[in-house]
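Structures incoming, each one as structure tokens.
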Structure 1
Amino acid sequence: MTDNISETLRLHELWLANDSTGIRANLSGANLSGANLYSANLSSANLCGANLSDADLSGANLSGANLCGANLRGANLRRAILRGVNLSDADLSGVNLSGANLSGAILCGADLSGVNLSGAILCGANLSDADLSGANLYSANLCGANLSDANLRGANLCGAILYSANLRGANLRGVNLSDAILSGADLSGAKGLPIAADHLQRLRAVANEVLANPARLQMTAWHSDCGTTHCLAGWAIHHAGPIGKVLEQLHGPYMAGLLLLGVDAAEHFHDSNDDAINWLRSIAQEAA
């Protein structure tokens, strides 16, 4: 098998270089369990349904490869390049993907339970319906990723970048979102977020307090050094008293504000002063 793989890789390299003697690697359904493919160049290769369980693919280039339905259970993909790869319905449970580049990857329906994705780049990746329960996504970049209906139960998203990510209908029970960046994220229908039952009343109270003295709203910082001005999330924390402070310590100011004021309010946490004031006026008018 080692000789066959070496020859397949050699011919694939030639194919990638547009050499007429090269042949694109077709390893669909191949048994590569435990194979040493460290730093291998398998970009655009066909690995659909292949058995790559416990294989060493660290540092490998798999950009544009087809790994649909592949078995990657326990494989090492640390710092692998997986841009645009098709991993739909693949079994990735227990895989090490720390520092991997999965920008634009197709991972819909993939089993990523318990996977190490710390520091991974998943910008624009499609993770809809994926199982990410218990996954480590610490400081992962999920900017613009599609996580709709994904199972993120118990996942670690501490410090993750979720700017403009789609989290519609996602299961977020027990998720660690402390210091995560969620501005522009769509959280509508997300399950398990412990949003305050009285978040609408809290929002109206913040609106009334801010509109009574608009100069005390400063959207450029969570709180001022003197503690007399705050942004929207900061006002939610300040208004909540000790509970707000505890939430801020546990989850960071953005998430604390979201839990206190609700998902709709969080969409305005990065507004300008004028836009935030206008929005609060609309909230006050609705309540009148």
Structure 2
Amino acid sequence: MGSVSGRASKADLTDGVYAVASGPKSPETSDVLGVPISLVDIRRTVSILNSWIEKREGGYVCVTGVHGVMESARDPELLEIHRAAGLVVPDGVPLVWIARRRGCSQIRRVYGPDLMLAACRSSVELGHRHFFFGGAFGVPELLARRLGERFPGLRVVGTHSPPFRPLSPAEDQEVVDKINEADPDFVWVGLSTPKQERWMATHVQRLSAPVLVGVGAAFDFHAGLKRQAPSWMQRSGLEWLFRMLSEPRRLGPRYLRNNPAFVCRLIRQSLRAGEPMLDSSRGGR
């Protein structure tokens, strides 16, 4: 079922529970296995993020596909993180297909790498500042350089590549201080799902930046380290196959586990609720 919900200005973290603070009205959402997928396209998403920056009150954005939905279906805490997000944009084509079947014609795919480019393009004119957090050693710096070449005048105020281990409280505070001292408008988080969603949810209250966006592999794509799927595969919902064949050891188990389970769970949800389904009864998430 879909829903109409209020956008959280920040995630209120209390005893490990991700509660939603009151905020301006958000786009309608379509419920996919409990995850509220925002009915947006890239243009509207960038417009919303720019408004968060203008008002200096925002939140974090989950850029979600089938993988994120299935991880949330198995993990109640991750599901609450998605429900507390300011936006949960449809990175996966199947999520767009589902929403359109329910009569939501306004939705388009909001592909993480394309969202990053669109926001950077818009920010050159608006003067927004960017911080890149994530990726392997040297990757955020390479990403910043490549984007700067692509968008002359882009304001990059900092980068940081965290180690592949949990940070100590002191190390974590150093990262928070580094980001806050740089005073960015956008913090782009490239840690992969679900690590980046957890990081955003637990840091959104501690960071002064109005926009946090988890974009995962977009760091490697735009740094020129990994190839993106051809456009026809992206449009056809076959990007997962391209990525699985490109990185079979890492991504094969994910897709072979998640894709069939997603279809089975979605069929069960549809049989219980009926299709098309777009329920506007829920007032918040």
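Every read-out reported here was derived from the displayed coordinates using simple, explicitly stated rules and does not represent laboratory data. What you see is a predicted model; the values in this text were computed from it and never measured. Cβ atoms are built from the backbone, for glycine too; each structure is taken alone.
Out of 1, 2, which one gives 23.1 for mean count of other Cβ atoms within 10 Å over residues 132-139 as computed from the coordinates?
Working: 1: 23.1; 2: 20.6.
Matching structure: 1.
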Re Rg/Rh (Cα atoms, Kirkwood Rh): value 0.94 computed from one entry in 1, 2; matching entry is structure 2
If you rank structures 1, 2 by relative contact order in percent (Cα under 8 Å, 6 or more apart), the highest one is 2
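Figure out for me which of the structures 1, 2 the number 26.5 belongs to, where mean count of other Cβ atoms within 10 Å over residues 60-67 was derived from the coordinates.
Details: 1: 23.6; 2: 26.5.
The value was obtained from structure 2.
With Rg and Dmax of the Cα atoms in Å, for residues 116-187 alone derived from the coordinates and found to be 12.9, 38, which of 1, 2 does the value describe?
Traced to structure 2.
Using helix-only ellipticity at 222 nm (-39500 (n - 2.57) for each DSSP H run of 4 or more, over all residues; to 500) as the calculated read-out, with -14500 as its value, let me know the right label among 1, 2.
Details: 1: -8500; 2: -14500.
Corresponding structure: 2.
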